[in-house]
Structure 1
């Protein structure tokens, strides 16, 4: 991989942390703050390893992910300030996270995640709405930065009814999950700093760019403009009601002061975002499936696309006004087919009247994919994933970009509109029960940034991931 000297030194410096972390069975590095049962993992189940944290009430884990991406030269009769560059060198991103958890009192635990991130995405993570690297951020300085990713309190209250008592399951120790018994019918409150994707829009097969698909519109519903700062985190609260077959989650969280800005707006009365999600778990001929329906409403000082077109310089920042809203919905489904195969699909929509405020410039999105274990070729711990997706824009958003406007991730200076189509395939070579993986990845992008005049783009990548 093409690592800069600075990133290489950082990688070598952080490796000693691995030896001090506890070793547990392979898990997703997406924090396991949700205890709603998901579709069974494809491939053989990992057996829990002996772990002293079960007795101590502590949880300590570590992950590091390095992704290098490169794209072939492509046709581009014109290129704007926020376009994907037709020619550029390979780019590398790096994240290192320590997951620290501590049980406090009955049902309560606190979690702290210091994180270090550096490097950059292709074209500074611009020029494709469904961007190709979910581990990179739209930050101009590629120098590694240390920051607090998560710091939150979780309180769980067991519930029961008159017909049956409350049974319990035993959670293994994991990232942001202290080992111990958990009721199967409970109410939980999470308060602090976290990512809303820790709780909402979960999917067993397509949610974590550190171990699964790389693309932004595959790790989350593309049109869900979820509240977050530039690095993907917010401050707020999430309330959960969970039973074995049904879960309801509701949240209220802060939004950034500027579109995709690093600073959260603490004037809650003028800027906030609410999310509601219903989850239903069912059994289809012995195979578990899950359906999630999500709705959101964001209030912030957003600009208006139609008003911006009427401005002489077509600048949406000049049209921002407090109290404007954006609403949307998302549908997310996953189906366990066999011990070696799982399917997933997503569809999402937002009203598209006001500017994208936090995630990415997608107003409509659909995706479909499959993940298979490598059992049939004698690599049961390996994973092969294939997915396709289509992203679209509202009519006001299209007109704004065609008039020469730009957002915080796309803007070619003009637009010959077509939906953005992306296909992705990855193969994950798993070592030592998924503690270490190497994953080559290929993405094909047709009409990048919704522009028929540019592309197509072929993106190759290699990901190295370790987790303990």
Structure 2
């Protein structure tokens, strides 16, 4: 199986893989460390699938001496053709810290043939949505869920981290949202038809149809009037896609410098908080030579900023307000064929435009892992077993931004789950596992998991 449509060049771009996607190392490595501390092995074997720029590898390297986990042997599995300079440096750092780390290339769904033996812990961050998007949709996901137990030791762990979906019984549940911000309307007009036409997504049923109204008249999404508020009825999962894609698009345009400035989105200056819990911070940025925007827009930005060494700083709320105008101008220029803007837009589409971020709710995720892993040849099942094995990490800054732009935004967060590979013969562990998921799963899905487990015992 190949990753059809997987933009290797864009995924390997230094500005993306080594910088934009190479953050939150502590969050990526948190559950992996927790799992390793629960593994009874003097020389544990761990695997990270999709290591990206190596943030989690660096995090683990810095904690090797502090944790009582023995000599850690780490295998990294990256997609063919994806190369990262920062990952190479992280591997070197890990080996110097006393562990052993090797990098192998292959597809996540082929992990059974990539690994030389069973692992104690397998970790995957921001991977499953790519397996869904490029590796066969739900069937590819379910096949991987059946494979994972076979490459884990009994009582080993699978660490999952990805975009939080929605707090809803189903991604297909219909909801209504309104949009009146120019940049959002322009983005929806350009992105949604392309995503529904070319992306890998589950919204194909008649009840998944998207219905947009402006001035009480039904309007095709690709023909939205950006100067008129729109009311949209669609699956809540599709709204999640629009919202998440807009965030990645905005950050991509910011990083490109095409707007005449480049916010500093990484490192210490990216976390200059005024109020962390409320997501309010001071934004830092540098000017670029891009000059296609009206001079008045750059002048307005500078007028509300302060010099800070070799760059500028501004309140993040004000930056969001000012740059919404610039993003609207950018999108219109890209739609009308401006070379520089169209190139930035198309590079983002190639990297992100076909991907589906929110493919399973927490309920569906836990149930899918239980049902499919129980159907593997390993005589085990993947389920969390302790309180704290299921949680989410809020994105306070993005949630603040979304609250100020949308009438009813969906929570932006990362979802983290620590699954244990429980033998089907261990009745005590299975009972603990079912207890740990009962507050996260509906009764019908609990019954599905219970049936799948007991039909194999």
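Quick check on the output: 148 is volume of the Cα convex hull per residue in Å³, derived from one of 1, 2. Which one produced it?
Details: 1: 137; 2: 148.
Value 148 for volume of the Cα convex hull per residue in Å³ corresponds to 2 out of 1, 2.
helix-only ellipticity at 222 nm (-39500 (n - 2.57) for each DSSP H run of 4 or more, over all residues; to 500) was computed and gave -12500; which structure, 1, 2, did it come from? Going through each structure in turn, the value belongs to 2. For structures 1, 2, which has the highest computed value of distance in nm of label points 7 Å out along Cα→Cβ at positions 205 and 405? That would be structure 1.
None of the figures in this text is laboratory data; all of them are computed from the coordinates on show. Please read all numbers here as calculations on a predicted model, not as lab measurements. Cβ atoms are built from the backbone, for glycine too; each structure is taken alone.
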